[in-house]
Structure P
Amino acid sequence: MTALENNQNITSIPIIDISGLLDNDIQTHQNIASNIRKACLDKGFFYITGHGVSKALQDKVFEYSKLFFSLPLEQKMQWTIELSEANRGYEQLRAQTLEPDSPPDIKEGFYIGKERSASDPVVIHKAFNQGPNQWPDIDGFKEVMEEYQLEMIKVSERLMHAIGSSLGLEEDYFSEFCKDADLVTLRLLHYPPQPSNAQPNEKGCGAHTDFGGLTLLLQDHNRGLQVWDQTQNQWIWAEPIEDSYVVNLGDLISMWTNNTYRSTLHRVINISGGERYSVPFFYSGNHQYQIECIRECLEENSEPLYPPISVEQHYRDMFKKTYI
C-alpha cells in the first residue's frame, strides 16, 4: 500500500498530488484538473501533496508560531491588531465570532499580509488590508514568515490555474486575478484545548465559510478541523496528514462560478486535549479585481446569482459581520 492510499484510508476527503503542475505535460495537468473538479463538486475540500513547500520551512513556521503565542499576553499586545489599519498583528482570544449567535471563538491569532510601506499610494488611499506588517522582535520571525508567504503564493497560483482548467476554461483564465496579488493573508493560529466548562455551542472556531478565493491550511498533529459533508449530512474530521495542505474554496469562487463550485461550511473544535496550532493561508488575488459570474458557468436562460463586486468590497462587507 502506498503512502497516498494509506492516508486516503483515514479520510473521505480527496487527496490530490499536484506535483505534476510543475511539469509541462498537458495530460498530467488535465488529470489533476479533473481530480480537483471532482473534489470541488463533492466536498469543496481536498488535501494536496506534492506542493513543493519544504518540510523544514513548515517546521520553522510552527516553531516561531509556538514561540510567539507562548509570550505573556501583555507582551503580545505590543503588536495588537488594533494598532494596525491593515488588520495586521496579534488578535487575542475570543476577538472574532465566525458563527452568528454563538459565543466568540476560542482562538488567538497573528495576521501577516503583503508588506507595504506607509508611503505606498495603495496604503495612502486606504485600500482594504493594505499596509505595513507588525513584526515581533523575535530573531528570524520576519524572514521565515516572508519566505513562507512567497512559497504559498506560488502554490496558490498553480492551484488557481488548475481550477480554471477544471471548469473547462483556459489555464490562464485567472491570471489577471492573480496578477500583483495583494489580498493575501498568512495567519498563525493557536487553539487552547476546549474548556471543560465551555458554553453550549462554544468552539475554537465557529461554523463558517471562508470569505475569499482559496484557503491552504497547514495543520499540526492535533485534529480539530471539521467539514460539513452535505451528502452524509454530518460533520467529518479533516484529519492531520503530514506534509499536506487542506485546501478549501471560499465565497469568491462560489460567486464567480454561480455556485457550480461552492464554499463549504467548516469549524474547529479542539478536543484533542493538547494545544493546537494551525497556519491557514488565505489567497484572494488582487484587491481591485472585479468578480463577475463566469459565462461558462451559466446554464441556458439562467441569470447570475450574485451581482458583480470587487474583491476589496466583498472583504469589507464580510469583516463587518464577523468582528465584535
Structure Q
Amino acid sequence: MTVVIYPAALAFLVAAVLGRPLVAWLRRLKLGQVVRADGPRTHLKKSGVPTMGGVLIVAAALAGTVAFVADLKSAWPLLLALLGYSFIGLFDDLSKLVANRSLGLKARHKLILQAAVALIVAFAALGRVGSELLVPFSGSTLALPPWLYLGLAVLTMVAASNAVNLTDGADGLAAGATAVASLTMAAVAALLGHPDVAVFSAAVGGACLGFTWFNAHPAAVIMGDTGSLALGGALAATALFTRAPLLLVIVGGLYVIITLSVILQVAYFRLTGGRRLFRMSPLHHHFELSGWSEPQVVTRFWLLALMFSALGLLAL
C-alpha cells in the first residue's frame, strides 16, 4: 500500500505548508467568496472569505502524483481530468467575482466544457482499459458497446464534478468527504492492479486532507468551483481507469444523496406549485435550518462518507 501512503502523505504536507501563504495571497488579491442571498443566514458571515482555494488542492495533488507515479506519460488523462475541470471551475469562480454574484458561467456553457474534457478522458479510458465495467457485489464484469461506454463515461465525469460541487456548501464537507472517497478509490485501484491510478487518487485524497486543515469551520479559505469541479473530475477519472464507475456510485453515496435532494426539491416544488420537500437544498442546508450546527452537519456527513466507502470496499 506504499502507492497509497507515500503520495497521500506528500500531498498532505505540500497542502499544509503552502496553505497559509496561499490564504494570505488570496486575501491580498481580495478574492472573497460571494455568498448566495437565499442560503442559510448563518452563511452570510462567509462573505469575503478567500475563495479559489482549490488551486492548493490541485497543486498538492500534482506534487504527490508527479513524485511517485511510475509512468507520468500514462497518467495524462487523469491529470487532464484534474486540471481541465479545475480550469473550468477557475473561470466560473472568476466570473462570479467579476460580476459580484453567486452564479458564474451559464449552465450550458459549463456543461459543454465539462463534456468536452470528459469525452477526451473517456476515449483514453476506452483505449486503456476497454469497455467492461466491474459489477459491485458480483465479482463479474459487464461488457458495454463502445458508444454506450463513452456516453456513460462522459455522464460519470459530468455528474461527479457537479455532485461534489453541490456538496461544497459547508466548511470542510466536500474536502473531508472527498478525502475519504479518493483514498478509498486509491485502495481499490491498488487492489485491482492499477498502481499509477492509485498514486493519483491517493495524492488527491492527501491534498484534500491538507486543505481541510484550512477549510475546517470556521473556514479560512473556500475551495470554490476551482476545487470542487476538479475533485469530481478526478474521482470520476479514477473510477473509469479502474473500470469502477458503478462502484463509485456506492463509494460516493454521500454525493448521490445530496444531488438527489436537489433534484427532488426542484421536482416537488414544480409539481406542487411552490411547496418544498426540504427546508432548503442541498441536504446539508436542510439540516442546518433544522437546528444542527454546521460542524455537526459536517461531522455526521463525514461519518456517512466513511460508511459508504466501507460498503464500497465490501462490494469489490
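Identify which of structures P, Q gives the largest calculated value of relative contact order in percent (Cα under 8 Å, 6 or more apart). Working shown, then result.
Numbers: P: 20; Q: 27.
Biggest value here belongs to Q.
Using FRET efficiency 1/(1 + (r/R0)^6) of positions 168 and 232 (r between Cβ atoms, R0 = 30 Å, to 0.05) as the calculated read-out, with 1.00 as its value, let me know the right label among P, Q. Kindly include the intermediate steps, with their values, before the conclusion.
Details: P: 0.60; Q: 1.00.
It was calculated from structure Q.
Matching task: 4.2 is the computed value of distance in nm of label points 7 Å out along Cα→Cβ at positions 136 and 304. Pick the structure from P, Q. Could the numbers behind the result be given before it?
Numbers: P: 4.2; Q: 1.5.
Here the read-out was taken from P.
Tell me which structure, out of P, Q, gives 18, 15, 4 once semi-axes √(5λ) of the Cα gyration tensor in Å, for residues 16-55 alone is calculated. It would help to have the intermediate numbers written out before the result.
Details: P: 18, 15, 4; Q: 23, 10, 8.
So the calculation was done on P.
Could you figure out which one of P, Q the value 108 for volume of the Cα convex hull per residue in Å³, for residues 192-271 alone was computed from? Intermediate values should be presented prior to the final figure.
Values: P: 108; Q: 120.
Here the read-out was taken from P.
For which of P, Q does helix-only ellipticity at 222 nm (-39500 (n - 2.57) for each DSSP H run of 4 or more, over all residues; to 500), calculated from the coordinates, equal -24000?
Values: P: -8500; Q: -24000.
For helix-only ellipticity at 222 nm (-39500 (n - 2.57) for each DSSP H run of 4 or more, over all residues; to 500), the value -24000 is produced by structure Q.
Laboratory data are not the source of any read-out in this text; all were calculated from the coordinates shown. Values in this document were obtained by computation on a predicted structure and should not be read as measured data. Cβ atoms are built from the backbone, for glycine too; each structure is taken alone.
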